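Just so it is clear, none of the values below were taken in a lab; they were calculated from the coordinates. A quick note: this is a predicted structure, and the numbers were derived from the prediction, not measured. Cβ atoms are built from the backbone, for glycine too; each structure is taken alone.
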Structure I
Amino acid sequence: MFGPEQGHFALALACVLALIQFVVPLWGAHKRNARLVAMAPFLAVSQLFALAISFFSLIICAVRDDFSVQNVAANSAASKPLLYKITGVWGNHEGSVLLWTLILGVCGAAVSTFGRNLPDILRGRVLAVLGGVSAGFQLFCLLTSDPFDRVFPAPMDGQGMNPLLQDPGLAFHPPILYTGYVGFAVPFAFAVAALLEGRVDAAWGRWVRPWAVAAWCFLTCGIALGSWWSYYVLGWGGYWFWDPVENASLIPWLTGTALVHSAIVVEKREGLKIWTVLLAIATFSFSLSGTFLVRSGILNSVHAFANDPARGVFILALLALVIGGSLALFAWRAPSLTSGGLFSPVSREGSLVLNNILLCSICAVVVTGTMYPPFMQLLAGRTISVGKPFFDAATIPLTIPLLLAMGVGTALPWKRAQLARTFSHLFVAAILAAIGLVLCFWKFSGALPIACGALAIWVMAASVTDVLRRIGLGHSSRSEMLARAKSLPRSSWGAALAHIGAGITVLGLCGMSGAQHAIVEIHVGETRSLAGDDWTLVNVHDYAGPNYRAMQADIAVRHNGKLVTMLHPEKRDFTTQNQTTTEVAIHTNFITDLYGVVGDRHGTGADATYVLRLHKNPLAPWMWLGGLVMAIGGAFSLSDRRLRVGAPKRSAARTMAKA
């Protein structure tokens, strides 16, 4: 039942359904025809069903080792473990595009299911926009990147998967990251629908915000997981290389963070309407642009597919239609949108505006640094590179006021604030930040890590003290505090958690600025010292894995003569792919990572020497722990019924029923 022909047919059927989903509800909304508009949810769910059959068929082909399918023959092998046969489906260009369309179909079905209390015309237009984008990617799949292409004669075995992708972290990184990318299609669709309607109000902000928060949570987890994979798989001791494709995920995260905060102002004060609509368009546009950069071959990256330029031309045309069309619509209809309520610069709204300015400024820096080399190559024929020194020098000075504003913004009221009262609320947080500054002087080296570390503590302290102030700590009885804590909206708890997570991540980044490392070449039994620890190469032995041969080193780490841990890094040779990878060994106590990598072997027998890369990385786990806390904060906000789509309307319906 599930084979290449069935998968190809289901994909073609989904494309037809997506085109109908794009045309019919838009025409029905234009003509105010309720029957045509009502077809949108059915079409969205039907499209998802067809895409699920197509994607499952590709998985079945991989599991059955059907090497008559070009995608399976090029990216799998009979000896590959079952887990990676499944996850390898999206570890290549064709499969990843199919996964992209599947997630987009899930988004459309989710709007159909959870948006039942949206106005019918608005929901129809949103689903129509999602259908149009989905149809574009499905045509891309069918015309230039068909995952079900056949090869004849079928080889006896496949070429195998890139060994670097045979890791649990990277196996699940693409679906999570793509869910973040594609999730921003829903706010984009709401923005286009609002421009077509010519209306943006508080209800629109309330409908958009949960979708933006959900996409932001997934994108945060995806970026953190990718960074963690880079840290523990590639064996270079770092976590972020400012690689162009890494930047392609960071850019929409920055504008998406600004979008989440901007939507709050639309919901609470009906302000920043035009700006929020533009951010929704820009965030999804950057997501699409990242896809184009990965698959066009324009940017050189260890992550890029860079296969066929014809694919890049197709995506470029799709970008021109989606981004150009939405921006043209914005230029036409945005002036007709009414402005929101007025507010003082010193207010919660003002702090969120400053937040947006700084986030978008950092985004502009990253975009410039990422795109400058290819543009110079195109215009002047010069090959240049923009790396870590530029990005650090340009982004950190903008991050410092951003962290300062994050702490102040938690204590500011809406519309207008009194500075004296605001400073009194922040007094305890300021004391804790001053103590943190002393600790950072002791632990960190360099003015910028010390400043950022102290401000990270400031952000966390301000978030905690704001919650404690709101539940009445020091001014209320225990029962009253518990009652207030219970009645405090979950979105407030979620916001505090997200800010605390941001502070934890910044502390981890500052700690890594003081990391120490050494590359040594030693015999078995020899010892080297690093950062107060003694590292001894105890033994090296070879063994055979499922589809590789490995050399494993046993490294004893001692502190003051006492054994701390045994590390077992490996070097693996994959004969089918003729490729070598490293398996890093890490021991962590969540304060410091001891990190070991084994490299080349020189010589044979007792005279053999081995190259080791040794690292001691302070606060390294905090970088990814902070990302997880941020995502949990966003998820906690989504659990608030008042933030979910349609909840206000259901509440209103119950009130009318009681009346």
Structure II
Amino acid sequence: MTERIDFLRTVQPFDLLPEDVLREIAELLEEVTHPREAVIYMQDVSKLRGLDIVVAGEYETFFYDSQQTKRLVEHCGPGCCYGGISVLLNKKRSLRTVLAKKGTKVYFLHRRDFRGLCQAYPAFFEYFTTKYGQRMLNDEYAHFVKLNQGGVAQNYLASDQLYSRRLEAVELRDIVACPGTTPIQEVARRMAEARTSCYFITDAQSGDITGFVTDITLRDKVVAGLLDARQPVSTIADAPVVSISAQAYVYEAILLMFQTKTRYLLVQGEAGTYVGFVSRNKLLSDQAQSPFIFIQSVKQAVSGAELRRRWEQVPDMVYQLLDRGVKPEIVNQLITSISDTIALKVIEGVIQELGPPPAKFVFMVLGSEGRKEQTLLTDQDNAIIYEDKANEQREAVRAYFKQFATRVSDQLNDIGFSFCEGGFMAKNPKWTHSLSHWKRNYTEWISESNPEAVMQFAAFFDCRYLYGDATIMEELQAFLSEQLQVPHDRFFYYMAINALQFEPPLTFFRNIRTFTVGSQQVFNLKKTMTPIVDLARIYALKHRIFLTNTGERLAALQEQGVFSDKEYHELLQSYYYLMGMRLKKQAVQIISDKRRPDNYLDPKTLTRVEEVSLKEIFKVIGDFQLKIKVGFAKIL
């Protein structure tokens, strides 16, 4: 007994207790020995019976993240106490995972007696609460503790109707319209009378709707511009008018509004006639809290710091959407809409700083961003095309756009869209050029193909307009369509070879082939998906389809009879099943593990159903790679 008392005198906070109390405690202690190394407590799972005091050996304590990687490892040797904070402040659940080393000996004090000491001796109690407070100053420790305690994330899915409700079920407003010859003043009077913020303008002869006027139009063009209100309303009308089918879902309407920057949509009935119109405010007000309210908050952000905070909230939204069963392709669209909105805010801000561009231009996005398939592990892939100018203007024009591109890329990097490691971004002078220069680029890539060039520049065939003069992009696409009408066997041969670079990770014995990363055996989800992206791209270019999204490409190819219904559905389901797994894993890494996400997946973390599904997907991909090999590789 004397040995135990002597030991307790060396252990904090027992050294604060009177001698007679130590004698009583010594009698209450139970001696426990761990004959072999074993995990004895699991974080936030194991209920603790009391306090462990290590006498000999060692406890290794840590947090497990979602990949079962040890985080914040600590080694507790003789004299170390474990369990006090958990009993007092975590409803008896172990805050951390504890591994007892072989031969470790501990004294165990029941929680009833431990709590009695805390109530009787304030200094004893304060030792544990103070230690907890000090640990919570560590951001990583606090993160895992809050995670274990079930920290509530913001709910971005207040209404499932967002994804199941069609516009035909929404209360539409009646269309109010007048000929373009109507005086502005009369239109304003009618708007006030009808209590509407939007009035549509029709062609005087055909009666077709050609434009619209809003309260903002009247404010900016008439009042602020001191315009004569007796002029025809056609002189200030906005265009084009954007319409959508009444069969479309609410989320599709809101996405279309953000993509086209319009606040109003005309809604078409079955016969193709307009049955009413709907405003963005109406649709958003119906969603008390949704991803689209979030996008609106991004649009209203006033600083780069605020945009960065918004982007950091996206993983929470992604996880909740996927966890509620929202389709991965919808989640992709939302991520793209948010990143597009951020990029547009940055671009418009830089133009305000530098002044109006000296030439028409297009800011285009490439790769996964160009395909509208961004994940949470994303970098910048963008470029600039500007109109050709006379020789004496070229240097000034190029100087402006180089400065413009650098500022945009730097600000995007600060927000969280990291620089492209391969340098495929507008900040690189190589990818900011005139339209004629870009035409020469594409001509060279198509007509003078080699394996390295096709692999390196494939992302440029996934380019998408984001900002600027859309006619420049249209001219480039028309040029590409003309180029691709000529047989380019070598180009498609190397595209096919590129699509065969990554084989599905399936062994001869139908096991998932892995490689080592750290302490795990994993496979790469991104590379597993790449053959489907490549396959859709090569067939789309072959048939001069200039859609960039993989799902949209596959649908267009199915419509043209290139793929059968069965092939289309197999590829589509395979692609978005993998995308869902990839997005959810990345969200968990960011939210739960507080680490940069990656594309690796450990097969041991899969359920049996997931494993079987993946193996079937790998087989589908392998079959289609064979189709590419037969269809394209034979042409040389």
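A few notes on this one:
- The greatest value of Kirkwood radius over Cα pairs in Å among structures I, II is that of II.
- If distance in nm of label points 7 Å out along Cα→Cβ at positions 462 and 566 is computed and equals 2.9, the structure in I, II: II
- Of the structures I, II, the one that 11.1 was derived from, the read-out being mean count of other Cβ atoms within 10 Å over residues 374-381: I
- For helix-only ellipticity at 222 nm (-39500 (n - 2.57) for each DSSP H run of 4 or more, over all residues; to 500) computed as -15000, the structure of I, II it came from: II
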